[in-house]
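Following are the structures in question.
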Structure I
Amino acid sequence: MKTYSQKSSEIKREWYLIDAKSLPLGKLAVVIADKLMGKSKVTYTPHIDNGDYVVVINAKELKVTGNKMTDKMYHRHSGFPGGLTSLKLEEVVEKDPSVAIKEAVKGMLPKNKLAADRLARLRVFDGAEHTHAAQNPKEIK
């Protein structure tokens, strides 16, 4: 038997819809990362980006367990001395909930040249309405 290796010309991408209020943040990020990488496909090839598009709705109603809303911190640095900015998860969700989901998914993806393209196929919306109805996304329960 030979090992199957997918070619770039054979990629078929699908669209998936996930409701953010159905799962906690970590479990949601695992499902999204799996779809973005294409690991659930039988044609998965590690060096080919054969993942699907993922649309996340209801990001404002994000759930986490325990005290993560007040204890989990997001840090960024401007590069200048004293330029560290830290925000709690509840502040990030209040300001822009898509940042919390994108950061969680980014942490689940492998750190390689394909990561940026995979993350670009993630679309996050605050409410229940999205602009990708024409693509007929399949809903993931």
Structure II
Amino acid sequence: MRHQTKKHMLGKAQDQRKALLRSLATELFLHGEIKTTMARAKALRPYAEGLITLAKKGDLHSRRHAAKFIFDNKTGRLMNSITKEVVTEVKENEKVMAETVLRKLFSEIGKKYAAKQGGYTRILRMPPRRGDAAEMALIQLV
């Protein structure tokens, strides 16, 4: 019997499904919202919300655990290495480091949802895709 084993399979093998969810979550945290199919958005929601819950904890174990589930790409911005705030202009004696998606998740997104008890994402329906009429959705961080 398959009681309580619901999983969004997305018609892919496990390794392909994990890679797809990692890339979708990375882009969601990088841009704040992404446009994808409804099935992928529904599969991404628990995946991303689990990572935000880890970011709310903020300890080293959570950071290492979250690093396994997202691609740690650079965002193209710089952040202060001490205060972890985004820097627009680099001053002379200021130590800066490149902001990555993981650092953004723990410094910005985790703090943003510190008081919230879940429901960090929103899925909005969009018109169907023109080529194959696939049901489209916009998933965004609330």
Which of I, II yields -11000 [helix-only ellipticity at 222 nm (-39500 (n - 2.57) for each DSSP H run of 4 or more, over all residues; to 500), calculated]: II
Please state which of the structures I, II yields 1.00 when FRET efficiency 1/(1 + (r/R0)^6) of positions 70 and 94 (r between Cβ atoms, R0 = 30 Å, to 0.05) is computed from it. I
Ranked on mean count of other Cβ atoms within 10 Å over residues 30-37, which label among I, II comes first with the largest value? I
Can you tell which of I, II yields 3.6 when distance in nm of label points 7 Å out along Cα→Cβ at positions 6 and 86 is derived from it? II
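Tell me which structure, out of I, II, gives 17.9 once mean count of other Cβ atoms within 10 Å over residues 14-21 is calculated.
I
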Assuming 29 is relative contact order in percent (Cα under 8 Å, 6 or more apart) as calculated from a single structure, say which of I, II it is. II
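Taken together, the values in this text are just the output of simple stated rules run on the coordinates, not laboratory data. Predicted model, so just to flag it, every value in this text is computed and none were measured. Cβ atoms are built from the backbone, for glycine too; each structure is taken alone.
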